[in-house]
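Student: Structures for review follow.
Values quoted throughout were computed directly from the atomic coordinates according to the rules given, and no laboratory measurement underlies them. Owing to the predicted nature of the structure, the values given are computational and were not obtained by experimental measurement. Cβ atoms are built from the backbone, for glycine too; each structure is taken alone.
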Structure 1
Amino acid sequence: MPELPEVETVVRGLKVLLPGRAITGVRLGKTDFIDHPAKVDELLPGSRILAVRRHGKFIVLHLEKPVPNAPPTPLHFIVHLGMTGQLIVLPASMPAALHTHVWISLDNDKELRYIDPRRFGRMLVVPASQSESVLGPLGVDPLDVSAIEFEKQLAAKRARIKAVLLDQRMFRGMGNIYTDESLWRAHIHPARLASSLRSEEVARLHRAMQKILLEAIRLGGSSISDYVNAEGLPGEFQIRHRVYQREGKKCSRCGARIRRIIVAGRSSYFCPRCQRAPRQRQK
């Protein structure tokens, strides 16, 4: 599933291509991932794209819809890529790829297309005043959280650190890849209790998390299966992975074999030598 760096990469690409453009038409294919397809078909044509931003793993397009004899109506077009979604700007003349389900025509002979083989994404358009209720009670952005706030958040949690980092109510946008990579870089086992981490460990994890996220954004994210950026190009950070999906391979830091366990219901990759397991209490 695209995580914070992949979604941020797509958003940065869309920021170059979309603001100022007018939407001239919409064509829908399969719509089982769209909330109220009729509203998308009705509200998007004629609107103008003002801005594009990321909110956790959501892509939000800020629109305004002209209204006769009244101020324009502010709208938010919200997209979640799910597991295999792609949001790409292409020339309207280019043949559509397989599993293209949405074509949004722009006033420069290009189209914003949504491609999704598994259709686990989500798409909807709502009045701007209602978007926060749709996005839900998401936590702080990992790139914005300060070291002090980060430590305060972890100290209150008697849950596994892997589970805490994946909790979107705590840190919106974090996912399996960058949680495992951050914990490896910080020498912290994924099954440690968040509240058990010492101050120096928390500070190390905070630095590692933000550094890895920024590195991944700089390299265009990780292309594990279907992810591509707004121009249809894959990312490159997957070549920098040190533990994720590297079970049985040697740790690049100490040479031990990478292992996989289940934490918080998710596969968790770690080095048993660099990331010491928490001690078990004796009965």
Structure 2
Amino acid sequence: MSASLLTIEDLNVSFPGRSGITHAVRNASFTLGRERLGIVGESGSGKSTTGRALLGLVPRPGIVTAQTMTYAGRNLLACSEREWQELRGRRMSMVMQDPKYSLNPVQTVGHQISETCYLHLRTSREDARRRTIAMLEAVQIRDPELVSQLYPHQLSGGMGQRVMIAMMLIAEPDLLIADEPTSALDVTVQNEVLRILDALVRERGMGLIFISHNLTVVSSFCDRVLIMYGGRIVEECAARDLNNARHPYTRALVAATPSLDVPRAELATVVRDPAWLQ
């Protein structure tokens, strides 16, 4: 693995409420180089909250603390809102889970992608348009000129996801966080999106955090995997060794994964142990 882009030590994210404090992420520590790092776990395990914390996107009254949280040697904990705005989109980007809720419904997708060029690259309108068309081509959208003039509701799920990827990559960031980028797609479109992400990571030398429920996809696509349970990272392993994981929670997730090679009348269920949260 190359030199670390991200170094995270003892990351905690909590949300105070009337009934007490909810600890969404607990003492998470990991590094990211120019590689594909998967984060898996059940809904509510802290995957998306971890991704949002890395980009300063945890909404109030959420509280983010860490012993170390650096990007390319820069202390993210000390960033002002203006510094975050300079980092987000330009150096660090995040593809949100569902493009239907992430894209502006009253602006064309071409305008939304070009806006990143205006804000971060300070380009002219004509250059922004040229870059937008080229980026839509890079994510394998047919007739990018036409698609750039469409509104989000006119796009299919797969096309919307590719538009989101184009928007997040047009400023050529060093780090991309992809939150369930293939969850709502059929298998054919899912494979296309994964090929696009793989090519962009290899060609641009980015670091990628790939958040997913799909252990099969993560084991074949990523280099390393973090397994989260109850806000904690309970295990880290090479993606190719996921089937040989040691933690009982990881083994339970693997056992509950459907397989065409090993047909079963019933899938295994995850039997939880309170000790996993200690």
Structure 3
Amino acid sequence: MTGFAGKVAVVTGAGSGIGRALVLALAERGARLAIADWAEDGLRETEALLRARGADPLVARVDVADRAALSAFAARVAGHFGVVHQVYNNAGIAGGGPTIAETEYEAFEQVLAVNLWGVIHGTKAFLPHLIASGDGHVVNISSLNGFMAQPRLAPYVTSKFAVRGFTEALRTEMLAARLPVAVTVVHPGGVRTGITRSAYGPQGAPIAAEHLARVQGYERRLFRTSAEDAARIILNGVERRKGRVLIAQARAVDRLVRLLPESYPRLVVSWGRRMFGEW
């Protein structure tokens, strides 16, 4: 028996990347699953993988930016299983390329709607059910960019800093009220998923030449951790009820930012120029 056997776990962004890896790892550990994603094809592929392993997930196409849709999903999950123990607010999109001066307001709104409001919606919709379970857990996925800023990623960086703050505030509230809900913020770094390429254009579309070298450099030099390894690290942290989980490069970057909070931005810019030329 593990800390997951028989538990009802909800995962958003389950159609690919870390979300899919989390779902499969939870199934292996005996969890009962409710999975959601806005991308129908990826969601159904994940469902097929689960059913091939003997799991029987509740599956829903949900846009986490839609508060009413996510609230309805939470009610459906609670009604189906009778209880909810864990929610993994994993759904996210990238947002980068232009500078802040060049970025349209709509780009900020789109990224914040999914990355921040999706986490807020998922947390608030499921929190009463998690409290009622007597053994709840909220897991919110931030990023290495939840404590380190980079040029040309402002919408994404803004959303992930906010996810960190929101999650840590929630943890203080659960502790202060002595409620039976653990809270974990996850900061992945260097995980091989499709999110970096999606920062520079629609999925499957060619990346503009001025960004291609940067993306390829990231993939070649930095993205060395598999989604499966990331999921294992996350679940190990959840089982230990850790408040903070750092993955791959996030550990070293966290130390750097703590040591040099004033000067790290200069180091980030210098490093980027050495790797890619001018930002």
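Student: Upon calculation of helix-only ellipticity at 222 nm (-39500 (n - 2.57) for each DSSP H run of 4 or more, over all residues; to 500) from the atomic coordinates, which of the structures 1, 2, 3 produces -16500?
Tutor: 3
Student: Let me ask something else about it. Which structure, out of 1, 2, 3, was FRET efficiency 1/(1 + (r/R0)^6) of positions 10 and 170 (r between Cβ atoms, R0 = 25 Å, to 0.05) derived from, given a value of 0.15?
Tutor: So the calculation was done on 2.
Student: Among the shown structures 1, 2, 3, from which was the value 18.5 of mean count of other Cβ atoms within 10 Å over residues 98-105 calculated?
Tutor: Corresponding structure: 1.
Student: Next question. Work out which structure the value 28, 11, 8 belongs to, where semi-axes √(5λ) of the Cα gyration tensor in Å, for residues 178-241 alone was derived from one of 1, 2, 3.
Tutor: Label of the originating structure: 1.
Student: Okay, moving on. Can you say which of 1, 2, 3 returns 16.1 when Kirkwood radius over Cα pairs in Å, for residues 154-265 alone is computed?
Tutor: Structure 3 accounts for this read-out.
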